[in-house]
Structure 1
């Protein structure tokens, strides 16, 4: 299984358009070689490089979407995956929140993981579920997973 973007390559810079310095819309994503037997997909975007002064666990969840149809092959720019249910990100929103690392804290450049999971069943969770709840519910249901990493540093 693979997740890619036409907007940036793995371990390369995310264009400002998809960040708080730009339009703050999600980049286009492509899902390739989804395993047979996949009922649903889960998409989680998080930043594990957050200062502990900002977030106690050092993580910031930017986008959580679950129960995406297993037949979906990607997400268009500025769109929500088909049949997906939005979880609540760290900012308390049911939406995509683009990269926006605070320039006053180290590291200046953060990594943004777009994680895709193929599941053998649906998740019995309501809209607004947290990443912790989604990950707990996924336990034992994951067929395969893939990730794409984008980098971003605020422009000053």
Structure 2
């Protein structure tokens, strides 16, 4: 995606990125969604009831053992088409500048996204899920079981959003 797709809004601030990366990782699959352009994606994953497919690379299919027993999963993915040098953003739906680390925007130094999805079914290396908000072909980083007992924090507050 690049600058033309994401654009820079008035009030946004860019920074210079480090010269080299500090770590490496493996994409363990791809996420298939109906969304081809950023403007088509839901603003957040909970806004969509679309059934999407997570395709896990065949070399990791054994890691899916028992995943079918989970009602919900945490999906970590790499927003590979997002800008990475924006430190202050002006979300269109809020219209006020906020620091990148106070937002859930895909534009961040390491464009890692997280969604809690409802698992519909597993067919070999494919998981059918509801609750994603990414572009078709987005690289998959990890899959983890969602534990309501430890992952939910009902008293959590995002102060700027609460107002």
Structure 3
């Protein structure tokens, strides 16, 4: 379901990731996309060149701005599971909001993350360290979803890179 998988929580000198008490803390990869200063970002019309790409060990987010990233882990969610995603409290304590949608039954791919600096100071985001947490919810026997993400041929299925909004 998760590749690569950290069987225990990794904490030494990093923002933690791996198996937690009731979930899994996932990491952000070393690939970042930074929006260029434009008059308008339209989720229905993201064009090539609207984001710059950076591969690095960290990324600085200016106050009131955001970046896009992707998870280190590739996920394959079983049909009987849905996840709830949230940002890590370490980043929340410096004004960072991590927006990740739930992973639907039978969705698979690298998660695209929107990381927002809601604070008044620049914030440093560390690649290959924890960025968010997943909590897994299992359907009761006999209550498995009628239509999974794979069944409806979801537009973000099997994404391999940071993926912009699609219609």
Completion exercise
From the coordinates of one of 1, 2, 3, Cα extents along the principal axes in Å, for residues 88-143 alone came out at 44, 21, 17; that one is structure 2
Fill in the blank from the handout: Taking mean projected area of the Cα convex hull in nm², for residues 72-119 alone for each of 1, 2, 3, the highest value is that of structure 1
Practice task
Please state which of the structures 1, 2, 3 yields 2.1 when distance in nm of label points 7 Å out along Cα→Cβ at positions 24 and 96 is computed from it.
Solution key: 3
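FYI, it's all coordinate maths here, none of it is from the lab. Keep in mind the model is a prediction, meaning the values are calculated, not measured. Cβ atoms are built from the backbone, for glycine too; each structure is taken alone.
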